[in-house]
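**Q** What follows is a group of structures, each given as structure tokens.
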Structure I
Amino acid sequence: MAKVSVVLGLNYGDEGKGKVSTFLASNSDIALRCTGGNNAGHTVELNGQKIVFHLIPSGILNDKTEAVIGNGVVLDPKVLFEEIDALQELGVDLKKLHISTRAHLIFLYHLVEDKLQEFLKGDDKVGTTARGIGPCYMDKANRIGLRIIDMYSDTFENKLRRNIKNKNQIFELYGFPTLDEEKIVADYLNYRDRLKPYVCDTVSYLHRAIEEDKTIVCEGAQATGLDMDLGDYPMVTSSNPTIGGIQTGSGLGAKDLTDIYGVCKAYASRVGEGPFISEQNNEIGDTIRELGHEYGATTKRPRRCGWMDLVALKYAVRINSITSLALNHLDTIGKLKRAKLCVAYKLNDKLYDEYSDDIIGHEEEVTPIYEDFDTDFDINGQKNYDELDEKAKVYIKRIEKHLNVPVKFIGTGPDNDDMIIR
């Protein structure tokens, strides 16, 4: 059976999925992206150089690895071609890139709509990246979205003009600037021609690859806590960055998936609004942010930081059928000298060692229950688990015990190679 590995974020994104994905892709024939849009960002550090991916799977950096953008992705052609141009300057072969005919397109009106919707939410704003992702998924659900395959239809221009006119009426109603219809149409007719060499039926392509015993790594975007159905609604993204989104966003079936890696940090972080029970909105959180360089790859916003939450992680492990963990930034925790793990919640005198819907809406009333650890260790750049400081092993073993999942990858520094593989 062909091996299909999946890499998923277990918290709120920014866990270091790119590091694990790039490593797995080095031994894979295909790197696949299935969900989200350019609101995601994988920062990969290779040979001391930082490379930020927003749409293209980072596995394309490997000479023999093909890259696929699946049908579940919403795609802004402007951003895509900026990324293509940057990779070509680095000498990356973009002939290896394949983009689904069924991927939905982001248009300029989606970006304006994103800002309008956040404005109308007032104090209840979600804190989106304003990249048009949510409105694009809305149009998809409303059945007025336009896919890449539609660009090559005789009806494309008429449908696009219809959408622009309808959106402009809404913008005008709320006092937002209207958009230049002719420019948008001209831009997308140009994009259509430039996209053509990359476009294909990726569902068939992936299943042929499986039949040929090729290996595939699915690079997850965002994370479980941001899942539309299973995350901290409404402070979520507009897609399903959990295991179900991998299937619907690629056309792969459940039996095709073999290894499912959950990625987390040895602490926790979050960008934007939403509950964060183990957050340290204090000097500790500030220290973690600086030591871990916690600033968004896409937005550059400072991330909120706190202790690792094993209650939330246990929930993520369960719903994603995680088979093993990738634990990043253990070296950062070593610089703190002492650290904590959240092992339970207390709400209304009741203890919870696993996540419950009782928590929803009461996050600010929850008291996190912590266990304290001596983390005075230096593991920067280490490669061998047996040589790890015993205090680091104690921390890892406590995580494994609570989650009942083995830690396979351990991040020991910022570079892609700074990783222990067990």
Structure II
Amino acid sequence: MTSSSRISGFRDLTIDERRTRVVSAADIESHRLDVLSPEKGLSLEQADHMVENVIGVLGIPVGVATNFQVNGRDILVPMATEEPSVVAAASNLARMTRDHGGFVTSSTLPLMQAQVQVLDVIDPEAARLRLLAASHELIELANAQDPALVKFGGGVRDISVRVLPSARQTYVVLHLIVDVRDAMGANAVNTMAEAIAPRVAEISGGRTLLRILTNKADLRLTRVSAVFDRDLLGGAEVVENMLDAAEFAVVDPYRAATHNKGIMNGITAVVLATGNDTRAVEAGAHSHSITADGRYTSMSRYEKDRDGNLVGTLELPMPVGLVGGATKVHPVAQANVATMGVKSAAELADIIMAVGLAQNAAAVRALATEGIQRGHMSLHARNIAVTAGASSDEVDGLVARMIAAKSVRAEFAESALADMRREKS
């Protein structure tokens, strides 16, 4: 269990020193982090078993977000991302919640749904009732496909049936609602849907077509809230500006798209780091951000408490798992899960949501104060410096010159690097 996620000066340590601190704070064996080195991570042989036509692997930087306290537990959070400023920003805003209890979460049961689409039904409304009357039979048939899941307390919890008129015809759509426990659940619910499809066709008097899960996982929700300290944010005026910046995303879909992208910067980084399905999580999150009247809006909400602190809340589907898939195959994903010390999919979802809210608050604060470019570009400048050919002992000096000149561009970096080298010689 992590002793404390508050590690002052973490960014100033060497990579080896950071690993040592993570090993100590997370109370894990030092060798667990060996796989984070490119030469010891995912092998070509392992990759060849994961997907088809393998020719190599792609390295993504893995940073550790500090300062996170989720439901009273300190956690160091691995984040896989290529975008500068994301890890630092999430860590900084997490620090601003610590005096107010950190991040607090709640969640529903891990329910996933599979859909069985039925075509050519003569009496759709009556077919709906026949399918509902056969619920017990269909549930037993579905559960028989995954006795291990049932043994661990999961399995089908209910069946619902919808009648959907369309330009083609009226479809009857049966939903299997399945408690998938600590799995993401796609394979389990898809197998069940395939198994019951012939019997669904018989009962409804039609023919089945699609038999697959829905990524609109609106029955598998995780909620997170946090209080961000007014003074650490920069004072009452900053809080007011953040509230207006956030409200802009609530009422305008153009702003909401970028606002929500910022949330997903944090969420996707942790989902990817743990070997979970980033596309499934993103699809569920964005579909959940559409209101009943069809308007795309902000995923998060912000308010003030009695003391003028900023209160942030976020509620999203979070279909992630700890069993099956790349989480159990990818050695780096296993090391990242071990670093967080999570024991259940629900606990992992809690952490992911906390990072999403912290990242969002960081972006809103930057926009409401100095603008997003200042912090982002200072980190982006390091990438430009390396691209320009700067060595490790030249990067900091070159970055300083680009920032001072307010010119974070490749051509300027190349010219400034040449000047640095001439001055040195």
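None of the figures in this text is laboratory data; all of them are computed from the coordinates on show. Here the structure is a predicted model, which is why all the values come from computation and not from measurement. Cβ atoms are built from the backbone, for glycine too; each structure is taken alone.
**Q** Can you say which of I, II returns 2.4 when distance in nm of label points 7 Å out along Cα→Cβ at positions 53 and 77 is computed?
**A** I
**Q** Still on this structure, I have one more. Looking just at distance in nm of label points 7 Å out along Cα→Cβ at positions 325 and 381, which of the labels I, II belongs to the structure with the highest value?
**A** Checked I, II; max of distance in nm of label points 7 Å out along Cα→Cβ at positions 325 and 381 sits with II.
**Q** If mean count of other Cβ atoms within 10 Å over residues 189-196 is calculated from each of I, II, which structure is the one that comes out at 14.1?
**A** Value 14.1 for mean count of other Cβ atoms within 10 Å over residues 189-196 corresponds to I out of I, II.
**Q** Once Cα Rg over 2.2 N^0.38 Å is calculated for every structure in I, II, which label goes with the largest value?
**A** II
**Q** Upon calculation of mean count of other Cβ atoms within 10 Å over residues 133-140 from the atomic coordinates, which of the structures I, II produces 22.8?
**A** Of the structures listed, the value fits I.
**Q** On mean count of other Cβ atoms within 10 Å over residues 37-44, which of the structures labelled I, II is highest?
**A** Largest value of mean count of other Cβ atoms within 10 Å over residues 37-44: I.
**Q** Also, I was wondering about something else. Have a look at I, II and say which one yields 7, 24, 26, 25, 12, 4, 2, 0 for P(r) over Cα pairs in 10 Å bins from 0, in percent, for residues 181-412 alone, as calculated.
**A** Matching structure: II.
**Q** Can I ask one more? Taking FRET efficiency 1/(1 + (r/R0)^6) of positions 85 and 405 (r between Cβ atoms, R0 = 41 Å, to 0.05) as the quantity of interest, name the structure among I, II where it is greatest.
**A** Structure II gives the largest value of FRET efficiency 1/(1 + (r/R0)^6) of positions 85 and 405 (r between Cβ atoms, R0 = 41 Å, to 0.05) among I, II.
**Q** Still on this structure, I have one more. Out of I, II, choose the structure whose coordinates give helix-only ellipticity at 222 nm (-39500 (n - 2.57) for each DSSP H run of 4 or more, over all residues; to 500) equal to -9500 when calculated.
**A** I
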